[in-house]
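Please treat every number below as a calculation from the coordinates, not as lab data. Keep in mind it's a predicted model, so treat the numbers as computed, not measured. Cβ atoms are built from the backbone, for glycine too; each structure is taken alone.
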Structure I
Amino acid sequence: MKIHILGSAAGGGFPQWNCNCHNCAEVRRGNPSMQPRTQSSIAVSGDGERWILINASPDIGAQLAAFPAAQPAGDSVRGTGIHAVMLVDSQIDHTAGLLTLREHGRLRLYTTRSVHEDLTTGFPVIPMLEHYCGVDWREVAADDDAFQVDGVPELAFTAVPLTGKAPPYSPGRHAPRTGDNIGVLIHERSSGRQAFYAPGLGALDAGLIRRMADVDCLMVDGTFWREDEMLTTGTGSKHAADMGHLPLSGPDGLIAVLQRLPRPQKYLVHINNTNPVLDERSPEAEMLRRAGITAARDGMSLDV
């Protein structure tokens, strides 16, 4: 299977447009150890021609412009390699790009029921798109059963319920529903190889860790280095847990868990602009390298 990382930053991107934290200031100055990043999204394909977009960030226009496989092919006047869109949640940084896709032919959209509810009420993107391209919605059940995307027989997908946070506009913010946040397990039928994508991860349990241990490629939440990162950088008043993210550092952090998983290739996605791992020369980035973990960059292509 082929995976292309379209965007690897958290909401707001890197640098964030209104942020002058140390990292954002340095990347604007052209610090060579820091690379700009757009908001989190990947594309996955079994044949290299039909691509499934997982999350549609506000940066989707620039991301697709930098990804030739998504662009019109040959002598086509119009076209795209994007065959369908799948969403892991209803966060604005994962869904606002749907509006940019309004010129698409009828849009195949795969989401859980709770995400569909959010996108038809609190943030009514789906009703808006009905006036443009139209939406062919397919429900994704977060029940551990594999499903296929129509027209993509090479791959099977499983929605894995995760602990996280629904967006602030959602009724699920304070009354969580199964399906508010999922990870996506991607299985290539011919090879048996698997990848797991989870840009939002608020907690881990033994079952989820076992599942992560069995895949060949992990792309998981790298939002914050520290639980109190927003406070220590002066960029906000919330802790990582308040925002539905498990920090990387500490004895119970994500790095400690990932180090115990020898099989998968490990990539961090959804990296917040405040995270010190964005500086490739930082001690934190060196800790990642020693742990065998890569901070994903926009434009990375993975053959799994």
Structure II
Amino acid sequence: MNLDEVRVFAAAARGGSLAEAARRLGITPMIATRRLASLEQVLGVRLMHRTTRSLSLTPEGETFLPYAQSLLETEQQARTLLSGDGDGASGLLRVSAPVAFSIKLIAPLIPSLLDDHPELKISLDMSDTMPDLVASGIDLAIRIARLKDSSLIARKLGENPRSLVAAPSYLGKHGPPRIASDLIHHQCLPLHGVSHWTFLSAGAETHVRLQSRFSSTSIEGCHAACLAGAGITLLSDWNIADDLDAGRLMRIRLEDAEPETLAIWAVYPTTKLVAPKVRVFIDRLMRALGEAAKARA
């Protein structure tokens, strides 16, 4: 596959026309047209619908675009590394991460990260569901869970201790649960589709089935309802530090069990190299996680 042809396709998709792609690349419109046609012939599909006034991606073009962008970014990173110019962290980094984690930990990193790497751009997809990394063109996903998909490469960034919490108003009305089984008699606020919480008791897992009248597709919904006094929820310690310090929430410690500790993972597809832009992001995030853990200690 000719990268000059791929470059024309990506520039046309970004600029909205082959004429604009030609202008940006410093070539004639005729050369741009020929290169796009050659790329389509190599791939065996039509990538763009073209008229004299407009251009739009075909479904095949939509599918190919993230791959094209990745190819061009990888080439640029390789050139930067071989020239010895900086650490090679350049191009667009597409990151997917849970909503609360993005707000609390990732967004605050962005200003200094971009200042330190002038050629880097970041697109943050805030989502509590795991995307298809290959189809969506995501370079890196941050997830807090037990990972199951063996087709992905995952790097553990750290532990993610969690706590049961409730607002003082709720505990004032209902009192705190003393043991894990007491949660059956309380209003619990789980994520949508979660029917039980997992705890560790004497080194073994135990599962407590929840009696809940409220759930949310995002942990932010559970957090907000908990702050309002709707019940007890299970949140990551980094997410509740400010609320505990301010007295908006209170930590509940059970006598016979403690919440299962999950891990924070950096996940990326096996079909991509771990690019410099991914490495610098992970390094900066791990530093922030370490500072957050020290602050909680």
Structure III
Amino acid sequence: MRILVVGAGATGGYFGAMLARAGQDVTFLVRPARAAALRRRGLRVVGRDEVWRLDPVLVTADELAAAPSPYDLVLLSVKATALEAAMEDLAPAVGPDTAIVPQLNGLAHLDALTARFGAERVLGGVSKVVTTLDDDGDILRLAPLAQLTLGERDGTVSPRVEAIRKVLADAGVDARVPADVLTAMWHKWVFITTIGALTALVRGTVGEVNAAPGGTELATALLDEAAAVAAAAGHPVPEAERRATLDVVTAAGSPMVPSLYRDLAAGRPTEVEHLFGDLTARARALGVPTPLMDLATLHLRVHQARVTARER
């Protein structure tokens, strides 16, 4: 199976590295600066008492455009803010039988990918991995979780999905094919917007928020709002999963923050419209009140406006 991993950051880089280490035919589509760094240093995974390195096969957008070549599988792991550019870059790699597995949070990217490449090529996907890029550009693994959920959006278990699942599983990934991948995507969306809104509004880690009076109540209320939108859309969060999410966002002393908070704190653009603007718009359409999520959306939009003004 020829695999193209779009992006070699904390998520795509980690899953791609696992596949490449297992002997799969993996190529990373990266920007020229990242390509130069990886050619010089290699793709390195560090943390949790492990350090391993590989020399990845790399291609830039210009190189791919100059020699179009269809791949069997595209793992798309970019921020929503880079989605439009990524679709343009990866287009020469998409053939009639290419399957695209996006690893973005939320749902809005499915419409964009379908419009560009056709519904038959776009699967649903959810990734769960606790990694980040350190100052050297290495992938820092912070926890053992390495899970990738995928499936046909109509709920069927197709031969191509099973083939992809097996390739991932053989590489050591906890690969899952749920009964309804869209439901799995909704549930991840509930989690990521809950923890994103919580840490962004209060500007602190999960532990810091919950150590302050009212912090735990805020976490619970945010989760209730997001879960209510999912339920109204036909994807209710089971009580066991709701409890597990609540345990994470109310954990005493937890240093956890999502990547959205790190982007916010660093003054970088965030995925506000993809994650929060879309969620609150769907809430309005479904008649679900989300005053706290609306507040988080406004807060992030003001930040986004400042970033945009600074970059002009």
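Matching task: -12500 is the computed value of helix-only ellipticity at 222 nm (-39500 (n - 2.57) for each DSSP H run of 4 or more, over all residues; to 500). Pick the structure from I, II, III. Traced to structure II. Which of I, II, III yields 2.4 for distance in nm of label points 7 Å out along Cα→Cβ at positions 19 and 163, as computed? It was calculated from structure I. Comparing mean count of other Cβ atoms within 10 Å over residues 3-10 across structures I, II, III, the highest figure is found for I. Structures I, II, III were shown, and distance in nm of label points 7 Å out along Cα→Cβ at positions 27 and 179 at 4.0 was computed from III. Quick check: 2.8 is what I get for distance in nm of label points 7 Å out along Cα→Cβ at positions 171 and 243, calculated from one of I, II, III. Which structure matches? Matching structure: I.
Looking across I, II, III, the calculation of mean count of other Cβ atoms within 10 Å over residues 155-162 that yields 20.2 traces back to I.
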